[in-house]
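Given below, in the form of structure tokens, are the structures.
Derivation of every value follows stated rules applied to the coordinates shown; laboratory data play no part. None of the values given here were measured: they were computed from a predicted structure. Cβ atoms are built from the backbone, for glycine too; each structure is taken alone.
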Structure 1
Amino acid sequence: MKLGNIKPAKGSVSKNKRLGRGNATGQGRTAGKGHNGYKSRSGAKARLHFEGGQTPLARRLPKIGMGTGKFNHMRTKSTVQIVSLAKLVSLKETDITHDLLLKNGIVKDNRPYKILSSGDISEPKNISANMFSKKAIEKIEKAGGSVNFI
């Protein structure tokens, strides 16, 4: 056996169909592409996001993101800062306000904050906050303090 004698298996190789070579060939005139229309043109391939004339998905979805013009690209979510009772016990003052918490570094900025019940309180304190947990209110009032909602 030599390389020059090798032939493909019988029936595995067929001649290419020669399209558009006249009506007598059987593939003349429309060359297997049917009649008029987008796919009968040369070089016609549907765009990746084309949906056959239906409104494309990119136009049906709401426009959210940077650079979309009239739409707000930031979905603002109000985040609540958490302050535990254990941190408030360490303060010597009896009136605890937002300014005092900012000064001591317990609260970082002007976002709302919530007092949670982790920790014990024994001294009466007047605490002002945006939110309180139910157990925190119970503990503060049991110690003789008061709760003020901002």
Structure 2
Amino acid sequence: MKVRFTLRYDQHQRPRATNIRLTQPQSALPVLPFVTVGAFFLVLTLWTYVLSLPLWVPVPYVLVSLATFYVYGIDKESAVQGTQRVPEATLHLLEFLGGWPGALAAQSYYRHKTIKASFQSGYLAAVIANLVVLVLYVFINHVR
């Protein structure tokens, strides 16, 4: 166990540790969210080439994911600073519009919005809704 402390001396000039606190090494980022994002973009890329999806299908996922990652960073900084936050409805809208991969990466990278169950339920609903729309589009228009 690693600890940090401040060295002080008592009235007899003996050293004493004060302000003792445990330190934990910064753990590595979880790999699974980034593998999931990579797998999604790989599948989307394969579908684009194999099924001849128009570029307006995969490109917005990249752009909106980057924007969503950025907005999560702004919200995290606002949370730390105690300033006005990004509304959760805005985050969920971005996720639904194709930014859910960026949101998943941002949640892991910033360690933000990962605990609150109601937010995670909204995130999951946005992901499922987005994927249902995507799969329906692909199968209706490109799989015969």
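When helix-only ellipticity at 222 nm (-39500 (n - 2.57) for each DSSP H run of 4 or more, over all residues; to 500) is computed for each of 1, 2, which one produces -20500? Label of the source structure: 2.
Computing P(r) over Cα pairs in 5 Å bins from 0, in percent across structures 1, 2 gives 2, 7, 10, 10, 6, 4, 4, 5, 5, 5, 4, 4, 4, 4, 3, 4, 5, 6, 5, 3, 1, 0 for structure 1. Here the criterion is distance in nm of label points 7 Å out along Cα→Cβ at positions 22 and 118, and among 1, 2 the highest value is seen for 1.
Using distance in nm of label points 7 Å out along Cα→Cβ at positions 46 and 102 as the calculated read-out, with 2.5 as its value, let me know the right label among 1, 2. Clearly, the read-out refers to 2.
With relative contact order in percent (Cα under 8 Å, 6 or more apart) coming out at 14, pick the structure among 1, 2 it was computed from. The value was obtained from structure 1. Which of 1, 2 yields 0.00 for FRET efficiency 1/(1 + (r/R0)^6) of positions 38 and 126 (r between Cβ atoms, R0 = 35 Å, to 0.05), as computed? Value 0.00 for FRET efficiency 1/(1 + (r/R0)^6) of positions 38 and 126 (r between Cβ atoms, R0 = 35 Å, to 0.05) corresponds to 1 out of 1, 2.
Using percent of Cα pairs over 16 Å apart, for residues 54-133 alone as the calculated read-out, with 61 as its value, let me know the right label among 1, 2.
Values: 1: 61; 2: 46.
Answer for the origin of the read-out: 1.
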